[in-house]
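Where a number appears in this text, it was derived from the coordinates with a stated rule and is not lab data. Treat the numbers as computed from the prediction; the structure is a model and nothing was measured. Cβ atoms are built from the backbone, for glycine too; each structure is taken alone.
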Structure P
Amino acid sequence: MLQLFFNKINLKPATLAVLIQATAFFFVFSFAWILKSQSLYVISAFPLLFLSFLVLMHAAIAVWFANITNMAKWWRWIHFIFPLAVWMMSQWHVPNTIYLIGFLLSLSLYWTTFRTQVPFFPSTATVRQQVLTLIPQYQPMRIIDIGSGLGDMSMYIAKLRPECSVEGIEIAPLPWLIS
C-alpha cells in the first residue's frame with residue numbers, strides 16, 4: 001500500500017531521501033522520548049550504547065523506507081551510512097566550517113544532479129577513443145557535448161578532428177569554470 005502511495009506522488013529521489021531521513025528520525029525520536037518518559041534507566045546507565053542503538057535503528061528504518069519506496073539500491077546504502085556518518089562526525093567535533101566547505105564544493109561540482117539524476121562522471125581515455133571512432137574522418141560537422149564536465153571529451157575531439165566544430169555545455173559551476 002505504501003509503495004502505491006509513493007509511486008503516485010512521484011518525488012525526485014533527493015526529495016524522497018530527505019523525507020525518508022526525516023521520517024526515520026521522527027520514529028527514533030518518538031521511541032527515545034517514550035523510553036525516557038517511562039523512566040527506563042537504560043538511557044542513563046548506558047548512554048553511549050543507547051545512542052549507538054538509536055543511530056542503528058534510524059539507519060534500519062531509513063533503509064526499510066527506501067526499500068518500500070523502490071529507491072535504487074545505491075540509495076539504500078546512502079540511507080544506511082548517512083545516520084552513522086552524522087553521528088560519527090558529531091563525535092569527532094569537526095568544525096562547522098569544514099561542513100560548509102564540503103557542502104559548497106559538492107554543490108559546485110554536482111549542481112543539479114538531484115534534479116537531472118546525471119552525476120559528474122568524467123570520460124575515460126577508452127571512452128574518448130570509442131566516441132572518436134564514431135565520428136567520420138575529414139567530414140566537417142558540428143558536435144555538441146551536453147554535460148561536458150571538465151571538457152575532456154570536447155577538447156579531445158576538437159584536437160583530433162580540427163574540421164569539426166565542437167562545443168561543450170556544462171551547467172555545474174566548478175567543471176564549467178575549469179573547462
Structure Q
Amino acid sequence: MSGSIPAKHTSPAAALIFALLKIAAIVLLLFLMIVQLKGQKISKADFDTVEKAVMDTVDTSVIKEADPAMIRRLYGLESKDFDRIILYYPSSNMGAEEVLLVKLHDTDQAGLVRQAVDRRLSAQKASFAGYGADQTAMLEAAQIDVEGNYILFISSAQPDKTVAAFKKSL
C-alpha cells in the first residue's frame with residue numbers, strides 16, 4: 001500500500017442515479033433559459049399593424065384617442081419616453097372601455113408601464129365602486145399582456161379576443 005489511492009466503490013445503481021440527476025439538472029437549466037428568452041421576445045412588428053389588429057376587435061364608438069397630455073394625466077407616462085404609445089379612453093364618464101398599446105424602447109420599461117396601468121385600473125375600479133356594476137365587471141376582467149417590447153392593456157366587453165389579436169399580430 002505504498003502511496004496508492006484507494007479505488008472508489010460505487011454501485012452501478014448509484015452511478016445511474018448520479019447520471020440521471022446530472023441530465024435532469026441540464027434539462028431544467030435549458031428549460032429555464034428558454035422560458036427566460038421567450039419572455040424577452042423582441043417583436044419587429046410594425047406598430048400601426050399591431051394597433052389595427054387590436055382596434056379591429058374593439059367597439060370604437062365608445063372610446064376616443066388620447067393626446068400625449070391625456071396619456072400623462074391618466075397614466076403618468078410621457079409619450080416621448082417610448083418608441084410608440086397610443087391610448088383610447090372612454091368617451092363618457094360612465095365608460096370603462098380602454099385600450100393602451102405601448103411599444104417600448106427597452107424591455108426594462110415594462111415594469112414602469114405595468115405600474116402605471118395598475119394605478120389607472122385601481123383608480124377606475126374605485127370610481128365605479130358601489131354603483132357601476134357593469135363597469136366594475138369589465139374592469140375586473142381587464143387584461144395586461146406584456147410581450148417583450150410590446151404591452152397591451154385592454155378593458156372591454158371581450159378582452160380575450162383583443163389579446164388574441166394582439167399576440168397574433170406580433
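Across the set P, Q, distance in nm of label points 7 Å out along Cα→Cβ at positions 84 and 124 reaches its highest value in structure P. When mean count of other Cβ atoms within 10 Å over residues 76-83 is calculated for each of P, Q, the greatest value falls to P. Each of P, Q could give mean count of other Cβ atoms within 10 Å over residues 116-123, but the derived value 16.0 comes from Q. Quick check on the output: 0.05 is FRET efficiency 1/(1 + (r/R0)^6) of positions 28 and 60 (r between Cβ atoms, R0 = 30 Å, to 0.05), derived from one of P, Q. Which one produced it? Only structure Q yields this read-out. In this comparison of P, Q, the computed figure 4.5 for distance in nm of label points 7 Å out along Cα→Cβ at positions 100 and 132 is attributed to P.
Out of P, Q, which structure matches 9, 31, 25, 10, 7, 7, 6, 3, 1, 0 when P(r) over Cα pairs in 10 Å bins from 0, in percent is calculated? Attributed to the structure labelled Q. Each of P, Q could give mean count of other Cβ atoms within 10 Å over residues 12-19, but the derived value 15.2 comes from P.
Taking relative contact order in percent (Cα under 8 Å, 6 or more apart) as the measure, the highest value among P, Q is held by Q. Tell me which of P, Q gives -15500 when you compute helix-only ellipticity at 222 nm (-39500 (n - 2.57) for each DSSP H run of 4 or more, over all residues; to 500). Traced to structure Q.
Comparison across structures P, Q (criterion: distance in nm of label points 7 Å out along Cα→Cβ at positions 52 and 140) gives the highest value for P.
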